[in-house]
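Down below are the structures I want you to see.
Every number here is computed from the coordinates shown, using simple stated rules; none is lab data. Values in this document were obtained by computation on a predicted structure and should not be read as measured data. Cβ atoms are built from the backbone, for glycine too; each structure is taken alone.
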Structure I
Amino acid sequence: MKEIKFNIPLHLDESVKNVKKFLHSKKPLHGPGENISRIKQVVKKAFGFKTTHLTNSCTSALEISALLLNLKKNDEVIVPSFSFITSASSFARTGCKLKFCDIEKHNLMPSFEQLNKCINKNT
């Protein structure tokens, strides 16, 4: 498996070929298409899901999740201090409280120790 470095795009010849094929197909660049349907079927089969929904970005997925959680103003959501713009803004619109958690330098993720310090009865 090829390691993906942080902020260095992965460039695979197959991906470039697929993008060119798609662009030459003259199909719309939005909406459900052949590839989306195939991806949904693979995910459903691999994980045994009855249904799947895909979003155009992680930000969209976080915003949908935030709305579905039906958060209240006293609820708290822990967000990493590094990627807070996307993660925090997705939850801020619900009116809940945001709690920023420090990240580790080597992987840019919160440690379990840091997360435990942030958790309380409202988290």
Structure II
Amino acid sequence: MADTDTPVKRDPPPIWKAALGGKCPTCGQASVWRGYLKLKDECEACGQDFTGADTGDGPAFFVNFAALILFLPILFVLPVSNLPLWGKVVGMIGVTALMVAFCLAALPATKALLLSLKIRNRAGEGQVER
């Protein structure tokens, strides 16, 4: 007869899988999200504390840098293209809308990825040894 009160020790899921699913990087069971980009204080399944793993502005930097690489060339070339004015305006609006949608979709996964990396690597503030 198995004891059902003792928790089962599980291997942590791959970091990318936990991040894309928005799951705890330690157990891979419960969600890390309380809202859009708002983290819970701790994991409901394993009790992992998320309060000390602040990702800061890292997710916004990486997502904005990716958007810059992907969309800026189109926004530079579109005004000098041979399209009529209305085509350029529609193109600019469309590319801008795609860029905003990309940023909003990529931010949660990027924040979860940086959270997972910080927790798995036990990263913290640097300290000077004396």
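When relative contact order in percent (Cα under 8 Å, 6 or more apart) is computed across structures I, II, the figure 31 traces back to II. Computing mean count of other Cβ atoms within 10 Å over residues 16-23 for each of I, II, which one ends up highest? Evaluating mean count of other Cβ atoms within 10 Å over residues 16-23 on every structure, the highest lands on II.
When mean count of other Cβ atoms within 10 Å over residues 80-87 is calculated for each of structures I, II, structure I gives the greatest result. With mean projected area of the Cα convex hull in nm² coming out at 13.0, pick the structure among I, II it was computed from. Structure of origin is II. Each of I, II could give distance in nm of label points 7 Å out along Cα→Cβ at positions 40 and 64, but the derived value 1.0 comes from I.
One of I, II was used to compute distance in nm of label points 7 Å out along Cα→Cβ at positions 24 and 88, and the result was 5.5. Which label is that? Clearly, the read-out refers to II. A value of -13000 was computed for helix-only ellipticity at 222 nm (-39500 (n - 2.57) for each DSSP H run of 4 or more, over all residues; to 500); which of I, II is the source structure? This value belongs to structure I.
When FRET efficiency 1/(1 + (r/R0)^6) of positions 56 and 104 (r between Cβ atoms, R0 = 30 Å, to 0.05) is calculated for each of the structures I, II, the largest result comes from II.
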